[in-house]
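Following are the structures in question.
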Structure I
Amino acid sequence: MTGPAGQAAGTTRFVHDRETERTAALRCACYAALSELVCSPHDVDPRPALRDRLGAGASLDAASGLDGLLREFTERDLDTLKREYSGLFEVGSEGPPCPIREDLQTGQRKGTREDLVRFYGYFNYLLDEKFAWAPDHLSVELEFMHFLCFREASAGDDAASYQLAQADFSERHLVRWVPELADSVARSAPESIYRRVIEVIDRYLAADLAWQRGTISAEAEGQN
């Protein structure tokens, strides 16, 4: 592969049947909501922004159940969210019970952070200084998908690189480790709202990637 959004040697990928004008903005809003659901409530209260996201998933099959979760989440007490978040994702004598960072969840797989930084740099995605230390945080990775969808929606005829990057990034990162996180949270805190949050994210990622794959085809170079 060549570059963050590379392709197999001797092939050209193309995007078709995407309905970009309709789907890009909807998927952009969904990824933004998912990112806000798993940002640390110690850094920012996500509930006001999430109230504005209500209805984001209404027109997407992949986002089934998202609006109900958003309503429930926004009605939760902030101190309760902080306590549950910390107990699962931030504290522990040997690290957090359920690491919400890809590098930690996957046992610090070689090259993970470097690949993320290459993706972000290639597409000029700039991390806020206070989040730059954790480019592998789930909230950041979902925000990057939101960014790529936003760029797809505004790129016109030049959208292909952003469309292909979404599939590449999801395959190489999100769908490789979020299922492990979902299993871990389900075992550790079955009654926590964050169990449902991670489950919804896991289902959405799988369904959205399947949809993306259905819009991408490969053609051998020189083929008519």
Structure II
Amino acid sequence: MATTPTDLKGYVARPSAEGRVPGLILIHEFWGVNDNIREFAREFAAKGYFALAVDLYEGRVTDEMEQARAWAAEVKADPDRALANIRQAIDYLKQRPEVAEDCIAVVGFCFGGGWSFRAAMAFDDLKAAVIYYGGIDPDADFSTLKPVILGHFGEEDRAIKAEKVRAFKAALSQAGPQHEIYLYPFAGHAFSRKGGKNYNPPAAQLAWHRTLTFLEQHLKTDCVNKAFGD
């Protein structure tokens, strides 16, 4: 039986900008809300986003591979609980007075990238979703997809094959030209994780630039500015 988390857990990074700003939900890798995801939250806040790194492990974090796999399997076994957790995060941002309630996106990495994709499919009040080398389904029904999707994948990723990414890109292109899916040559899985064995600075920097450009367009230019007449 699926269960619902009673308390929202996570890490918040607030921007210094005044006025209503876009909201971002970050979803961690399978290590949990560690220093890496906290740093991403702070970097997004420095760019003018109210960032919430939601905690699908509900307070647990590790650097042990087997433990991370076990916790990831727990979340996978109860997908309704994970989606309820993400739903709580969306609602939390909507209730914040400094957040533009209709201008919210989700950004996920690896394990979190897969949940970013699932959130995009589940919640049509999200404006956009960014997937960093997360689980995807090229055969999903995108006919009613509302959020715009940006995806970053390594061409040498052994977990998410390039052929699957290309099929995903082709399927999304039928849903609308605004979706953007990129394959990075010579990059493996988790190429944006600083300190990781597959960290690829050129690919990571390009993905970061594309992410900021994408969010600027869909959350600020096309959302906040139009909604509030800035």
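All of the numbers you see were taken from the coordinates with simple rules; none came from a lab. On a predicted model such as this, the values are computed, not experimentally measured, just so you know. Cβ atoms are built from the backbone, for glycine too; each structure is taken alone.
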Worksheet entry | With semi-axes √(5λ) of the Cα gyration tensor in Å derived as 24, 21, 18, matching label from I, II | II
Worksheet, complete the sentence: Re distance in nm of label points 7 Å out along Cα→Cβ at positions 42 and 178: value 3.3 computed from one entry in I, II; matching entry is structure II
Practice prompt. Identify which of structures I, II gives the largest calculated value of mean count of other Cβ atoms within 10 Å over residues 50-57.
Written response: II
Worksheet item: Which structure, out of I, II, was helix-only ellipticity at 222 nm (-39500 (n - 2.57) for each DSSP H run of 4 or more, over all residues; to 500) derived from, given a value of -12000?
Response: II
Worksheet entry | Source structure (of I, II) for relative contact order in percent (Cα under 8 Å, 6 or more apart), computed value 33 | I
